[in-house]
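Each structure below appears as structure tokens.
Quick note: the coordinates plus some simple rules give every number you see, no bench work behind them. Note that the structure is a prediction, hence the values are computed from the model and not measured. Cβ atoms are built from the backbone, for glycine too; each structure is taken alone.
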Structure I
Amino acid sequence: MKWPEVALGKICSFVNGGTPSRKVPHYFEGDIPWITGADVSDFCVTQPREYITQEAIENSATHLLPKGTVLLVTRTGVGKVAIAPYDLCISQDLTGVLPNTSIIDPAYLGRFLYQKSPYFKSLQRGATIQGITRQVVSSLTIPLPPLSEQRRIVEVLDQADALRKKRADADAKAERILSALFYKMFGDPATNPKGWDRGKLGDVIVETQYGTSIRADTNSGGIAVLRMNNIDSLGRVDLQDLKYLTLDEKEFQKYRLELGDILFNRTNSRELVGKTGLWQGQIEAVSASYLIRVRVDRQRVLPEYIWAYMNTPYIKQVLFEKARRAIGMANINAQELRALPALIPDFSAQQLFAKKLASLNGIVKRFSNVREQIDHLFQTLLHRAFSGDLTAQWREAHMKELLVEMEERAKALGNMERVPC
């Protein structure tokens, strides 16, 4: 049975978001959740960081969307999807998608959009802030099984996703062990209870080098370029999405990454500026211009220690407070990086920390490999869900009821076609 396909623009309405004026502080002193694209993660809305007033809604482009609205990030983090868990407002990073629920189930639509995330990312455009247009979303066609089959698909995917997220939760606990190890061995950097030497990062940095600004592309024939999206908020380096460029030998040696180099994300949104990764020498690579390559005095500090220190909540808060605005983005330059406070423990303590860190990283890597396998299986399920394979047996067992639903749905779609625009 081949399902009909319909453009989203024919069966959904779309609601834009907006940001209340920051010049009116009391707009952000209300109790109405207001989220940005950064508050959407893995098909969920995380705890909102800001709440606004009714007055803020009335005097801005944001809208109050009802619980159950499909939320699609169309700017800055394009392709992330969630279902609103409660009434909330959105920034201009998001679009609220409201389907005709007599034809399409919101959760089914949400899962479909989630599966299309790579497609949306491939179409994003923009020099500083990348996004996709409303036309891209509204013209996308969606397969439309009967509502009962849509709900069956959602049920199966939800069960599989719950297992996937349990695996992710276990991984997150493993990641927290790394942070706990740092605090156990060195104490809270904010209070320095163990009395380690204090100074500036510049005291132990021997070199800072901005990355190359040469435009890279997806042609894998050149040198790999690490960009800011290759470092996540936990400081992990991800080589899944690389671009490449061609450099002569002199330029390559200038920007080349070496084992133990620290990569500092100097420009990003305010909450993400300062993401810091540690290069493990996996491949030959250089860094892009939004990263600063940092090399430290290894007679005084180990790269593993500085990496862990830069990823502590203390330093993240310092960076958040120091980040300055520049064309909608925040920036920390090399001079400001060198001026950051530093805690310099005994070298022997750093060596012991690096040894324990290597052991923990081995465990985390094994967890990561399992997670990747589970994620791959889930993506396979998503593909089968929207091609009709996933519910084929269920469909055969419920064919009589489905035929009735399909007739009713065909009438509803026909009525929509006759309504003048």
Structure II
Amino acid sequence: MIDRFKPQSEFSRNVLTLMTGTTIAQAIPIAISPILTRIYTPEDFGVFALYMSVASILSVVATGRYELAVMLPEDDEDAINIVALSVATSFLVSVLVLLIVFVFNAQITALLGNPEISQWLYFVPFTVLLTGVYQSFNYWLNRGKQYKQLATSRVVQSGTTASTNLCMGLGGFGSSGLITSGIVGQGVATAILGRMVWKNDRNKLKQIKKTTILSVAKRYIQFPKFDVLASLLNVFSYQVIPILFNALFNATIAGYYYLTQRILGLPITFISSAISDVFREEASRSFKKYGNAKHIYKETFKKLFFLSLIPSIILYFFAVDIFVTVFGQEWYQAGEYVQILTPMFFIKFISSPLSFMLYIGEKQKINIYMQLLFAISIFCSFLINDNAYDVLKTISILFSFIYIYYLYISAQIAKVL
């Protein structure tokens, strides 16, 4: 009787495996958010948002985007050498970032417009390194369909970050508590994935050779050549918003925006990415075998649409009341931001996993132009508006149209259209 309710397709079973772990991982920060918003101030979240914006922008460059190529080779020998290449690149980029921080700390701090960030800039290279290594291992395990391990790492990362947040917040550490917690959580999750790779694929690590690394670096040169710029523009488009709010308005507004992005972004970070992990593997295999990914594209689109529809409707109409009740009256403005951005995040939730078709079809050049549109939209939004509400309304409208176009292009590559 119970078997009737179990997912029948492999795709659905794999998604459910990741969804179970990622739902738990998502529930943890949501559950403690009402506590965090009462022990940390909007200004604390603003400083943390500034740190994460800088780290996130630089993390895109860390691997040279070679980790995206892990899914593409036919044999595992090439794939494991791409992982090694990605990890090595992360180390080199992190060292370079550390040198830049030491030499130009004062100038960077002045540019960011927040003196409190100065001491934390020295920790940015460490976050960049951890993120690069984590992504490299993540794609390798994804290639091997190690979905239980991936789900476990996300739960551990979320739980570690949350518990450290609470402990340091109650200890009165302010923004330093939020930043330290993020580093600790990322570090533990990366260590777990590293242990899994060592335990399960130790023999394959022996296949790593300098000549093969150089060979795959040349074979997949389009990823650093085209996708670094595209991904940098993509992350910059989102992460520059709190930076500009800090510089042009104040840290409090940046803090409101951070909580907005945190609540709306969690489903994309965890649920949508869980589906994306499975979609990448299934779509890559289908495209190599049949020259299209029609079936998996349509199936994924339907799942994403129905998963996000009801939550988006609820947030659009009741976000302010929910935020005041859950997070406190101080966060009323963040609830208004959520209402403004919900339509855009609804479309993003659907398009983000499916846009991986651009990588499968090796159409990274198109992605650069699309990401450039995001960046232009951000700066136009800040240039033509003089308050945060209007800035976010303009961003929401412009980004929505871009994501719709992403869906159109990815559907063409999958041969759905």
Structure III
Amino acid sequence: MIRALALALGAALLAVSAHAEEPAEPPRAEQVAGPPRPAALPAHPYDLTFDARFSPNERTARVTVRVGGPEPDLLHGVTFRIDPERHRDFRGDGELVVEGARVTWRPPKAGGALHYTFGVDHLRDVRAYDAHFAENWALFRGDDLVPPAHVRFADGARAHARLRLRLPDGWKAATPFERLPDGRYRIDNPRRAFDRPTGWILLGHLGILREKIAGSRVSIAAPVGQRARKEDMLALLRWTLPALKKVVGELPPRLLVTAAGDPFWRGGLSAPASLYVHADRPLVTPDVTSPLLHELMHSALGIRSGHGGDWVVEGIAELYSLELLVRSKTISKKRYRKALEGLAVRGATVAALDVPSATGATTARAAAELHALDRELRRGSEERITLDDVVRRLAEERSAITTERFRTLVDQVAGRSLGAFFRARIPLAKQPALP
């Protein structure tokens, strides 16, 4: 009788709960949502496998999502937010409903598989790609290979997730994931119960440099023949990653830097534990900021912009791309000061920072004013508190940042109100309702 009661109680506790597994896709699509929720019950694992077979002739990957293991019924359903032009030909076990940009899959209780085709190519503008399948290489984000999802699962469910990449003969893979002895990749995100691959993935005929720097396993990869300056990138990271680690506390255990030339977008884009920069972009620009380090800051912080907060996200990345250079003694303090003056001049005409999307001028003004905030924090604490302390808190939270949330966090770190500073120095269309 006692055993029967215990089993009944356990079954009752494993009630279904619906979770918004991820926030809506942010502008950069790279960041991870909030701190992990405390588990109501001990973790119950289920097997989750992503299998992708790549076809250069079709510029596609045929993807299978398989649920199995000892308790596959812990996963009750998944609703994917797809791009119908890139995700198509859905079929699967159990119940499957395809409605425009939504695909809902309810696998059988004993487990099952979902199959679809992923079109790799995606234009960022009329001429340049931010995902591309060339003749002998492919570069894209795992976030797109397996699209964002709303997941329904039993309390305490945890995925035991793996990724298998099936490549043409002679191709290599560069990912930010741990490769296992069986050739698959471990996908482990403690903030999710449906671990999908996120971050940049580069496949093909590649040149790859690997080195351990500041406790992180760094890989720098580019397609053969793209003239990417991998050795120069590695040198810059050797100088600057120790300084970055002092700011954010911990670096990702693995960090992937990818580069490619035309027709890829001529800029930089970050993602979890990974980033992309165009092969022709300079490591340090004439204004003494660094596109590589700018994207590295985005990747290391893992924050995204909430309403009116893009200036914070972009301004921190721009300022610290400069800070990492001077702190690592890659540039002199004189050149550092000149660069700050240049940022102030470039952003002088910006009337409000809290715009939906920061332009180059907005980012420059934001970086200059964040540097002024650093000076104010130092002045009010006899150098005990700096902007580094605020940035470290942001890295710990890894959440959406609004102007109001940033103001609140700054006040918490400073132990006093910085309202007078914000009203005097930070041009905003709407000042936070804080003292």
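From which structure (I, II, III) was log10 I(q)/I(0) by the Debye sum over Cα atoms at q = 0.09, 0.10, 0.12 Å⁻¹ calculated, if the value obtained is -0.54, -0.68, -1.02?
Values: I: -0.68, -0.83, -1.11; II: -0.54, -0.68, -1.02; III: -0.62, -0.75, -1.04.
This value belongs to structure II.
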Given 43, 39, 25 for Cα extents along the principal axes in Å, for residues 95-206 alone, calculated: source structure among I, II, III: III
helix-only ellipticity at 222 nm (-39500 (n - 2.57) for each DSSP H run of 4 or more, over all residues; to 500) from the coordinates reads -12500; which among I, II, III: I
FRET efficiency 1/(1 + (r/R0)^6) of positions 231 and 311 (r between Cβ atoms, R0 = 25 Å, to 0.05) derived as 1.00 - corresponding label from I, II, III: I
